[in-house]
Structure I
Amino acid sequence: MARHDIYESPLASRNASREMLEIWSPQKKFGLWRRLWVELARCEKELGLERITDEAIRQMEANVDNIDFARAAEHEKRLRHDVMAHVYTFEEVAPAAKGIIHLGATSQFVGCNADLIILREALTLVARRLAAAIDALGTFAQQWKDLPTLGYTHYQPAQLTTVGKRACLWAQDLALDLEEVEYRLQTLRFRGVKGTTGTQASFLALFDGDHSKCEKLDRMVAERFGFKETFAVTGQTYPRKVDAAIINTIAGVAASVHRICNDIRLLAGMKQIEEPFEENQIGSSAMAYKRNPMRCERATGLARFVISLANSPLATAAEQWFERTLDDSSNRRLSLPEPFLAIDGALLILINVARGLVVYPKVIESYVNAELPFMATEEILMAGTKAGGDRQELHELVRRHSQAAAAEVKMNGKPNDLIDRLKADPAFAKVNLDDVLDARKYVGRAPQQVDSFIAEVVTPIRQRYAEHLNQSADLKV
C-alpha cells in the first residue's frame, strides 16, 4: 500500500516502467551479489580450493533470492558496511558457506560487477524502447510521406517538405541513439576478479602463487555472467569513465526525445499535428477549451532532467584518487539509476505519442497556401521567361508584387494575394499561374527519401527488435 506521509520519487510512481524499476531494485542488486558469490566459490573450487564444499555451494544456491533485508539493515547499522552486512546475512541462511563467502574478494567484486550487469540490462531495455519508438515513427512517416507541409529554418517559413519526411528526421535521431546504445552494449566489459587494488594479490595467495589460475578465475567468472571480456587492469573499481560514457549516451537519447516532443508541441500550437487526447482528458482547470500537449511536455521535462545529470558521472570519473576513493558510492546510487528511470518514462511517452499522432491536413494546407505563392516565384519567373519575357524585368515585377502582398499580410492581416496581383499584370498573361500552385511540385524527393529511410534504416531495426516492437506504452498517469 502506498505511503502518503513520506516522499516517494515520481520517477518510480509516475514515470518509469515496472521492468526498469525491477532492474534497479534492491532485490536485483543484492540477488546479483549472492549470485556473484556463488560463482566465485564454484570457480575457486573448480580451480582446486578444497575448503569450498559442495554443501556450501548448494546452500548458497538455494538462498540467492532468500534475502532478509531487515536483517541486512541491522547488520549494516552495526557495521557501517553494506557488503559485510550482506555477507553475514547470507551466511546465516547458508551456514556451510561461512568463511568462504567472499573468499579473496573485495567489496567491489560484487559492487562493480553487479552494477555492470544491471547497466547491461538497463541499456538493453532502452534499446528496445528506442526500437519501438523508431518503428512507430516509421509507420507514421510512411503514412504521411506525400503530404506537403511548410518547412521551417530559423523557425521561419522555408521550402516545403512533407509530414512524413519530417518524422524521418525525428526517427533518424533515435536511430543514431540506438547505434550508440548498441555500441555501449557491445563494448561493455566485466570488472572481473581483481582483488583489493586490482593486483589479484589475494587470489595469487589462495592459489599458492599460480598466476595462470588467477587469470583463469577472472575469465571463468566473467563468462558465467555472459561477458566476453574483462578490463585488462583495474584499481579497486572498474573505470568510472564507463559510467560517464553510458550516462552521456542516455543523455543523448534525452536530447532526441526533447527535440521531437518540442517539435510536436510547436505543431500543436499551430493546430497542424497533435498528440493523443482522451475523451475525458482535461487540458486546463480554468480554460475548458484547451487541449494542452501534456504528454510531450512531460517527456521534455524528463529529458531535461536526464541531460542535467550527464555531468555528475564525469565529475566522479575526474575525482577518482589513485586506486579508488569512496565519494563515488553515494553519488552513483543516484546518478546511475535516475537517468535510466527518467529516460524510460520519457521513451514510453514518446512511443505512446508516436503511435497516436493526430494530423490535420486542412490546417497544414492552409499554412502551405499562405506561403506557397512566395515559394512559387522562381518557377513563375522561369515560366515567364520561357513565354518570351525578359528575365530581369520579370524579376523586378515579382519583387515588387511580393513585397506589396507581404505588406498586406503583415500590416492588414489579409490573405496572401500575390497570385492575384500577378494575374492582373499583363507581363504574366501567358503564364498558367494556377498550375504553379500545386504544392507537390515543391517537396523535391521527400516522399522518395521516406521510402529509402524506411528501407535502409527502419526495416533493419524492425528485424533486429521484432519481438519488442509491440511493447505496451500505456502511461501510469
Structure II
Amino acid sequence: MPDVTMRALDGTETTIDADAVAELDERVAGELLNPDSPAYDEVRAIWNAMIDRRPGLIVRCADADDVVKAVKFAREHGLLVSVRGAGHNIAGNAVSDGGLMIDLSDMRSVEVDAAAATARVAPGATLGDVDAATQAHGLALPVGINSTTGIAGLTVGGGFGWLTRKYGLTIDNLISADVVTSSGERLTASEKENPDLFWGIRGGGGNFGIVTSFEFGLHPVGPDLLSGLIVHPFADAPDVLRAYREFVASAPDELSAWVVLRKAPPLPFLPEDVHGTEVLVIATVYAGEVAEGERAMKGLREIGDPIADVIAPQPFAAFQQAFDPLLTPGARNYWKSHDFTELSDDLIGVVLEYVRELPTEQCEIFMAHLGGAASRVPADATAYTHRDAEFIMNVHTRWDEPKDDKKCVAWAREFFERSARFATGGVYVNFMPDDEANRVTDAYGPNYQRLVELKDKYDPDNFFRLNQNIQPTAA
C-alpha cells in the first residue's frame, strides 16, 4: 500500500508512511482498505445517503483482536477514529473524511443458549440476525423495528421496539459486554465487573469504547404473535387519535400500538384510490397468546371506520421486517425527535397540520407508545434516563434527490419547533441527526454529569468523539 494522507485528532492532516500501513495490513486478520481498494466504496457507504465521506483507511475487523490493533494504530498515529456497526445511524458518525474507520460489519455471529435463555451477539449483527437466531428457539430480545438496524448502535443508545412495554429496553436486557477502551485495553462490563462502565454503555452511545460482544437475556416470544396494521382515512385522524390516546392509556404491557402518519404506499390491501394520499396507520403487536391478544385489541380495532384491518397471527420475525421496504438504504434521510408524556389535543392539531404538508411521499411522522416495563426502571439506573416518555415522536424526512434537501430539512425543523412546547425536552440519542450537538445534554438530562465523569475516566482525551459526544472535562 502507498503512503496515506489522513485526518488527525486535532483536525490537521498527517501522512502515514507505506511501511506502517503495510504492517497494519499484515497484523489484522480482517482486511485493510484504502481509497483504491475494490471494496472501499461499498464499505464506506452507509444507510443515510446524505452522508458521503471518504475515510483515509478502513479496517474491516474479523474479531476483537483486530479492534484492539486498529485502536492502537490510531493511537500511535494520532488519528481521528469512527466506528461502524451496521451503518444505520442517522447522524452518519460511522464514517469521517480522512479518518480511520473501524468497521465491525463482518462480525455478525449470534450464539443462543436456549437453556439459559441468553444470547452472545457480535457488534456487526443486525436486528434481523438476532431475530432469526433467537426465534429459532422461541425466544426474543426487545430490539427496534427495522431488521437492517445494527444491534450495537441500537443497544448503546437504549433500544426500543414492539416488545419494550413487556420486557423493557434493549439495555434493560443486557447482562454484560466486552469493551475495547480508548487505550486499546479489553474490559468486561457487567453489574459485577466495571459496573460504572456497564452503567455508561447502557444509553451513553459510543463515548466510552467499542463493544465487541454483547450478552443479552432473552424471553419466550412467539414464534407467532397477533400483529398487523389498521389503516384509517386521514379525514378521521383527529377522532382516531383521541380514541387511540384513551385506549393505550389502559393497554396491558403485552400490547404495543404505534401511530404512523404518512402518504399511503401502494400496498396490496389498500384500494388504488388511497395510494399516495395521507393516511393514519396504527401498527400493533400483542406479546402473548393470540387469543388473549384478540381480546386486548378489540377496543383498538373498533375505533372509527378503517380502510383496512390486516391484523392476524404471523411470525414475529416477519412483522419485524414489515417496515423494511420503506427504510431501504440509498435514500436521503433527516430526523427530528421529541419525547412526550401525553398526546394533547393541541399537539394532535399541530401534528396533523404538518402531515398535510409532507414534502415527499416517503416522509412520515410516527409516535411510538412506550411506558410499561421500560417506565418502571429508575431514571438513574442506566445512562438512558427518559423513563417518563410515554410517547417518542420521530419526524422521519426521507427523499431521493439532493435538490430536495433544503425543503425537506426545513419542513422537519419547522415542525420540530412548532411541537417543542408540548415536549419534555428530552430526546432519544439514536434519533438525533448530526446537527444536534446542542441537544446532547438534553439526551442525558440529570445523568449527564455522571457521564462526563465516566468520560474523564475511560476516554479523557475524547478519542471516541465521532458520536453524540459527551465531552470530557479536559476538552
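For the reader, a short list of remarks on this structure follows.
- Value 173, calculated as volume of the Cα convex hull per residue in Å³, for residues 59-258 alone, assigned to which of I, II: I
- For distance in nm of label points 7 Å out along Cα→Cβ at positions 11 and 147 computed as 4.4, the structure of I, II it came from: II
- Ranking I, II by relative contact order in percent (Cα under 8 Å, 6 or more apart), the structure that comes out highest: I
- Structure from which 70, 54, 41 was derived, Cα extents along the principal axes in Å, options I, II: II
- Structure (I, II) behind the derived value 6.3 of distance in nm of label points 7 Å out along Cα→Cβ at positions 27 and 291: II
- Given 1.6 for distance in nm of label points 7 Å out along Cα→Cβ at positions 347 and 379, calculated: source structure among I, II: II
- Origin of the derived value 2.4 (distance in nm of label points 7 Å out along Cα→Cβ at positions 387 and 427; candidates I, II): II
- Structure responsible for 32, 20, 16, with semi-axes √(5λ) of the Cα gyration tensor in Å, for residues 195-330 alone calculated and labels I, II on offer: II
- At a computed -7500 (helix-only ellipticity at 222 nm (-39500 (n - 2.57) for each DSSP H run of 4 or more, over all residues; to 500)), which of I, II: II
No lab work stands behind these numbers, since they all come straight from the coordinates. Note that this is a predicted model, so its numbers are computed, not measured. Cβ atoms are built from the backbone, for glycine too; each structure is taken alone.
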